[in-house]
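No value in this document is a laboratory result; all are computed from the given coordinates. Please read these numbers as outputs of a predicted model, since none were measured by experiment. Cβ atoms are built from the backbone, for glycine too; each structure is taken alone.
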Structure 1
Amino acid sequence: MRNEIQVAGQQTGIKLRPYEHHAKYYETDQMGIIHHSNYVKWMEEARMDLMDQMGLSYKQMEEMEIISPVLSIAVEYHSMVHFDDTVVIQTKLVKYNGIKMEVEYVMTDKETGELRTTARSSHCFLNRSGKPISLKRSYPELDTKFFEMKEDMQ
């Protein structure tokens, strides 16, 4: 049985707001800087926020029995983030073909604009059984939404 979803925000040319993360004390390491592992968590937060802004929450995808696991992550650290800093994360869907997608992240200091981190993550789409699916074939309304989002971000 194919689930249907009402995808909000059907208009194109959507203006996305960046995701912001306020660095917490517990995210620091012994040297008083944010531990490198936290950036990957922030990427996930920013990716979920991007999907919410698209009008498609990850929760909705899961309810449709679609999962999107991480295939790879690449992170480059340019400057340190400290406790109490606010990081602005620009998230961009850079590749999408209905089966896989790639997301780019640019993290800057909110106060100074200094580049902190650049990163990319790639993902695929699977059904609950773990079998690859094509959104284009199985969920054309979602495929259209991802394709439009990628085009809007060019």
Structure 2
Amino acid sequence: MKRVLFVCLGNICRSPAAEGVFRALAAKEDVEVYIDSAGTGGWHEGHSPDQRMMAAAKRRGYDLSAQRARKVDLADFYEFDYLMAMDLSNHANLLSMAPPNRDCDIRLLLDFGTGPEREVPDPYYGGDGGFEHVLDLIEDAARGFLEHIRKDDAQ
């Protein structure tokens, strides 16, 4: 079983959304995968996801209410197969934190999307439309990433 960690800055908007979307998609497609999320910063540790993100996700059928923010730790680089960053800054932070003998693949989630964007924008300081856009990007990339995992498992 593959293990996936979705990572953003504070683990209250983008990575919890990615965790919820990917968990629902994997269950629907009957793909066994362990899924979690974390942030590169620990400002919100123990907090629920942002209320605006939870509301946007709920409108699409995703329940994020059980999630709690946490910070990436050293063990994550050994316990997960994939650390999926939401943006280039998160990606760079993960690479700088990663031990040289890590066991995981550190990637951008949108590398698996079909659109031109490379980064999932942080909706925290914007309006409600930003949360919807984030979910659109994540849903698209989640399908491509799930297919990648299927192919990886088949090898």
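What to note about this one:
- Each of 1, 2 could give FRET efficiency 1/(1 + (r/R0)^6) of positions 111 and 143 (r between Cβ atoms, R0 = 30 Å, to 0.05), but the derived value 1.00 comes from 2.
- Which entry (1, 2) yields the derived value 0.40 for FRET efficiency 1/(1 + (r/R0)^6) of positions 15 and 63 (r between Cβ atoms, R0 = 25 Å, to 0.05): 1
- Structure responsible for 1.6, with distance in nm of label points 7 Å out along Cα→Cβ at positions 31 and 79 calculated and labels 1, 2 on offer: 1
- Of the structures 1, 2, the one that 2, 9, 18, 21, 18, 13, 10, 7, 3, 1, 0 was derived from, the read-out being P(r) over Cα pairs in 5 Å bins from 0, in percent: 1
- Computing helix-only ellipticity at 222 nm (-39500 (n - 2.57) for each DSSP H run of 4 or more, over all residues; to 500) across structures 1, 2 gives -8000 for structure 1.
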